[in-house]
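Throughout, read-outs are computed from the coordinates displayed, never taken from laboratory work. Quick caveat, the model's predicted, so the values are computed rather than measured. Cβ atoms are built from the backbone, for glycine too; each structure is taken alone.
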Structure 1
Amino acid sequence: MMPIPKKYLHDKLILLLISSNVFLAFVCAVLVFLRLNIGQSADGYIVEYRSNLGISAFKAGNVTGILSFVLFAALIVVMNIVLSIRTYHVRKELSVAILASGVLLLVLTIIVSNALLV
């Protein structure tokens, strides 16, 4: 792995986006864990919605399908930070765009996980 550029750690916009990514991943994990009912049956969670199936559009699944949202949020944060570090020396704006897309992905992850857990 390549070393982290010194200017990368001194860039305020980069640090703001990294901290917002970490915060949104933490919020996603907390919301998923708070919405889980441990006493609920193993197949009591909606994990998919297929609009083309009509009346049977909701597909039930187990807890691992819901916990995958937490893993996905952590993976987004780690991969965006690694890609941002690797592209910072090429172009700062590209690095910022990668971190900003991570914020968008995390917000969408929070929205979808809450919609499935209602």
Structure 2
Amino acid sequence: MNADEKECGELCALLNEQQYLATPTYSLPEMIMFIQDIECMVVIMDLDTVPIDNRTIRELTIKYPGVYFLCLSSDRFHPHLKEALCYHIYACINKPVDQDELFFWLKSICEEKD
């Protein structure tokens, strides 16, 4: 989920190249509609482009316990998301995205699911 369509498309293309089925979403309501209808393992949220708070992330993880939430951000600190980062977000990856780090986390999630 990234409000910047170009960035979102580039990340989805990268994921698809590595055999991960990726679907772009550009807003929180669109992402929620998608994960309600389709079995989804991971949601990657760009914190720089989509406004989100602790409560929303907590509610998402409670409602969709089988979904792992990864975040992307160019900021190192998000004091307003302290609770979410501690308890509800699997990992937060710095931007620009290091492909090795991204695929490490995705592989870790896949192994944990098995």
Task: distance in nm of label points 7 Å out along Cα→Cβ at positions 6 and 30 - highest-scoring structure of 1, 2 - done: 1
Open item on the list: Between 1, 2, which one scores greatest on relative contact order in percent (Cα under 8 Å, 6 or more apart)?
Closed with: 1
Task: helix-only ellipticity at 222 nm (-39500 (n - 2.57) for each DSSP H run of 4 or more, over all residues; to 500) derived as -14500 - corresponding label from 1, 2 - done: 2
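Work out the source of -0.46, -0.99 here, i.e. which of 1, 2 gives that when log10 I(q)/I(0) by the Debye sum over Cα atoms at q = 0.11, 0.20 Å⁻¹ is computed. Don't skip to the end; give the middle numbers.
Numbers: 1: -0.46, -0.99; 2: -0.31, -1.20.
The structure behind it is 1.
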